[in-house]
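Each structure below is given as structure tokens.
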Structure P
Amino acid sequence: MTDAGVVGVQNGSTVWTLGFEPGSGETAGVLQSGTEAYVGHGNSLLVVDARTGVIHRRYRLPAQVSAVTSSAGVPVVTMTYSNGAEGRMGILPSGPESLEPFDVDPKLYGWLRTEAAVADPVARLSQDPTNPWLYLEAARAAQPGSAAEADYIEGALENAATFYEGAQLARELMRFSPPQNQAAASAMYAAFGDFVARGYRAPLLFDQSLAESYGFPLGALKAALGRGDMQGAAFWADWVYLLATPAVPETQAALREYSTYLRADDQREAADRWLERSREGGGFDLASSVRQAALDVGRTGWYGVAALLVALLALYVALAAKYWRPQSVTLRRGGSKSPLARLFFLRYATFTERLVAVLLLAAAMALTGLQGWARDGDALPGAWGSGSLASVPALDAVARTDGHGPAVAFVRGFAEQMAGATDPAAEAYRAAPDDADAVNNLGVLQDDAALFRRALDLKPGLPAANFNLRQGPNPSRLLATFAPDAKALVVPDETRLRSAVAGSFQGALAGVFTDPWTALTGVAGVNVAHWLWLVIVVAFLLIALLNLVQLVLPRPRLARNAPRTPLYHLLALLLPGTGQADELWGVLLSVSWAIFGVDALLHYFALGAAPTIGLMTDLIALGVIYLVNLVTFFVELASYGRRMRALKANDPETARAFGLRAGG
């Protein structure tokens, strides 16, 4: 090898040179065996005629080739993955000894195309007839509709060996004028066949950036709809439909959008059909809906917690001002002069007001736990969204997953099973004996119908188990087309993967309330110094304890009909909901005010979080909240005036204790 590439030397003279375009992967490893030379470039092993430099065969490998050696006369390729791991694979006369998922580095999926970015693709074909992109570029240069164009397109299809080559070629073929629908369909069919054969599954392809790197059809469908190309959309919709699954909502959303376009084009029957297709496999599921709601709440992050604490602080300030007078009278009569006594202002509040304070604290704790749970789940290993858990980076991430429980066991078992490690897979599945998904997959591993029936007992209607017992259709359209005779595995979707990494939201909530110290000090997403966070947690827990103590303290009689300070009236006007804290709707008003208020501030100040609501929406909502609060303020003020007049008339002694003129 030289800087120019790989060279063939004969009798001291260079007789051929094989160079590669920059950005097409590294050239690493050369092994000569007789008249053949094995050259590693990118994730390809090239079999080159050592006499002429012509490439005879190209083998696609899972990752960047880093070395080529020989063992017992068999070429052995060493590969380096994007996570630093290494793998080895023998190259038999029929090709690589196993068909494995690819590395998850997006650059890998463009290397072959970049390699073909030469000035004269036709000339390059004489040296490299194995690169499908050279044929495609030659077809572009040929006369449209000519025999040469057709031959080059056929050459591209024949030499596309992987799912990403086929899918990317299909996109380019649909850009021809006129579009090469039949050739593109052939490319997509071969692409999906390879995708399934390598162990990829649609529910695991939730990383849309990787799916786009593959050239898969979702992005093409969206692009066609965006430019109003209904013929192109019709082509891509069929392929998206094969991949569509509730586990990847974007796929079903794209089909719904296609249905909308058809309806706008007055194709009502087709629109209804595609709308129905977009809903297949879905339906309302209470557990999933609750889990999604918990995730949405958790993803509000710290600004949601901050909003609750702002509402709580507003309530504290308003209640302290509201009960200042009865507290002053009580402290004066008791002879207490300690300023710390003022901290117990909540005992003067009504039970409902005290309960609201406790509930706001509990909600802040719960939301802190949920945001940590959501952050942990959002930090899924990138390799897990690639469509496979059997790639080396994905398996490495599975091996490093801490924790126990059925979700972890199920994910580990599935990954090992797809990687061909049957014994570790069975061991993992057996660790989750009451998990229907794990039991079904163990049944596939052991070809045991009793386990399928057991899975149905645990989860009635489980589609995979029904199919395996020949009681229902294949739950995967992709597998029904490309592996119709294979037993159905339950594929861990993003939700199960999140559970394996972060546990369940129920567990997160339980941890916050059963062991608040551990849960709060170990929560994810804290961006302050650890010592400062410990101080914050201690202060928060002390405040919570103080609130709980005051919740059960008896309320002084003087507080039941006491006059309020002018400051309280001002605060009740400025802090919506605080004047109606003893009613549920007042709490809702206060929390809504805090949420929209904090979000509005995020539009103007960099506080470490991005706003999630539009500024105009924030301002309109705040305007409505203040208007409602203004009306209720004056209604309550009129009621308060009547009570004070009654107090001065009926209990002049108490009125005088408060500094009111009795009988007025």
Structure Q
Amino acid sequence: MSLVKIKSGAFLMGNDRRLPDELLTPSCFRYGDFDERPVHRVSISYDYYMGQCQVTNDLYEQFDPSHRELRGKLGFSRDDDEAAVFVSWRDAADFCVWLSEREGTTFRLPTEAEWEYACKAGTISAFHTGDELPPAFLKNARQTWFPDSARSTGENVVQLHVGKTSPNPCGLCDMHGNVEEWCHDWYGPYQERDQSDPAGPGAGDFRVTRGGSHSTESYYLRSANRSGALPDERSWLIGFRVVQGPLPFGQRSVGRPRVELHRSNVGQRSKPMAVSGTTAPFFAGPARYVKIPPSSYGPMFSRHNHDPAICQCPNDDLLAIWYSCVTEPGRELAILASRLRTGCTEWDEASVFWDAPDRNDHAPALFCDGNRIFHFNGLSAAATWGPLQTILRTSDDSGSTWSEARIIIEDHGPRHMPIASVFSLDDGTIVLPCDAVTVGSGGTALWLSNDGGNTWNDAGGTIAGIHASAAELGDGRLLAFGRGDEINGSMAMSISADRGKSWTYSASPFPPIRGGQRLILKRLKGVCEEGSDPLLFISFANEPLESENAYPIIDMKGERRPVSGMYSALSFDDGATWPFGRLISDDEPTRTIEALDGMPCTMGPNTAEINGYLTACQSADGMVQLISSTNHYVFNLEWLIGRPPGFTDV
């Protein structure tokens, strides 16, 4: 292995330069990502030696011969002189220990500052080659869905031979592209001060990766661009190179770590609060819970906020999370949160909930089981929701603190994108629905855990429709509805008698829904004059009011009338009939409200919010806490079984 001497010196770490138009997708990142600022002066007070190239299969397998079994996985890195991939941060760190013992000198991963200093090599441009990269550096340089077969092809597989690009002024090869490179540091925000020999934060969720890789846009190959991944991540995009020399005892990011608003001042209670529900019909909303300053471009984004999840915390607060981005497939996508605190009437301002840097975090889900909250999330290898793993975090203090993220579904691919309709069976088995495909039809998978979330298995069957919700029936069967895969022009209904191993399909009594919409199926708890513990179904009616196919409800006068927008249906016989239906509206005079991303829609006696991904929980007082992609609604079982006013009464 060839090493290159990097001499001591100083540089400006980060970027606030205007980038050329050719690099921008989209244009709002004209000055780079938010985490590249503030630009600050960093001094490196010592010389060090850095691997001229990334560690190859041939060298890595002298340490770990079993890695040879991974050569050619998904088509990548077959030859001795290709970069070793499918290597975690822990694997790379262990390799450095082994190499140090073999060579009798210290080898380690580079600090993030060492890496950027060596990459820039005295330049201030986007790349060490200037503001554009020569073609040799650009291997499948685009946003990809690989390994999803529905949206990618074999053209996504490229060779990863090292040392084939021109070296930078320091003599280092492949500093832009080929594979991302693990760094020593935990990922964290930059400090607005000069630093000497920095070694990053003392702890974190993600380890830094640098340099970008094949199969991504050249924007992410820039010298100043920052990425990160879970320490246990293994993918075809990440490898590493080594540094020779002791770890610097320089400045770490010091001071108290920032506590995001949704985690601050979270009250705890030692005994259950008294339930103070009402037996009178109750409805409230819409109340906005997505509160982001306009023109926000990282880490929160004001342009697109969607795909929420909600739960009631053990302390009775409501916690909502959702993704925020500029474009849904983008690597900037992050998970945000807001909290409605017990006794308050306004949701908190949004704050960052979880964000793997430069990884698409499609999509979040929450589930509360006793005193524990479960946070599920998809985690992409790069951009898009094609190459997802699934992670799990838990909180035992109402979301004030969270466990480290644990990868529960390791391989990247379909059937791994969580849906915010997690529920448990009567025997305590946790059921996590995940989209089985990346496109608009093709179904939903169920993942099951019968040990409290420690281990998970794919039930094997597929529900008709994506973004599905399911519920357990009284006889143990599962009932589910989803978007797409319609039957005879109606939403498909799926039933399983073997816990999701297989499904039978038929047309439901409900109309299909479209893009930008997600339904709810949920078992409620409660007793009313019509029965107990009904199934609640909430979806969208899309046909115009004047259409002969408009969805009807029955008002208090017994008349059928058409409605458009979000509506509910209740069943007290496990889905055999759905006799109670209501528009999710206060039945006040028609007016304009804001829905998904500020889109206007009307709400009144005959119309309700028309777009959004729906999710709901039932709070301890019996209220249904429903959120769309923007708004929060509250109602109870007595309101759901009530008939809306007739035409002449509104």
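FYI, it's all coordinate maths here, none of it is from the lab. None of the values given here were measured: they were computed from a predicted structure. Cβ atoms are built from the backbone, for glycine too; each structure is taken alone.
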Tell me which structure, out of P, Q, gives 142 once volume of the Cα convex hull per residue in Å³, for residues 128-223 alone is calculated.
Q
For which of the structures P, Q does the calculation of Rg and Dmax of the Cα atoms in Å return 34.0, 124?
P
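Here distance in nm of label points 7 Å out along Cα→Cβ at positions 360 and 496 has been calculated and equals 4.3, so which of P, Q was it run on? All intermediate terms of the calculation are to be shown ahead of the outcome.
Numbers: P: 4.3; Q: 2.5.
The structure behind it is P.
To which of P, Q does the computed value -1500 (helix-only ellipticity at 222 nm (-39500 (n - 2.57) for each DSSP H run of 4 or more, over all residues; to 500)) belong?
Answer for the origin of the read-out: Q.
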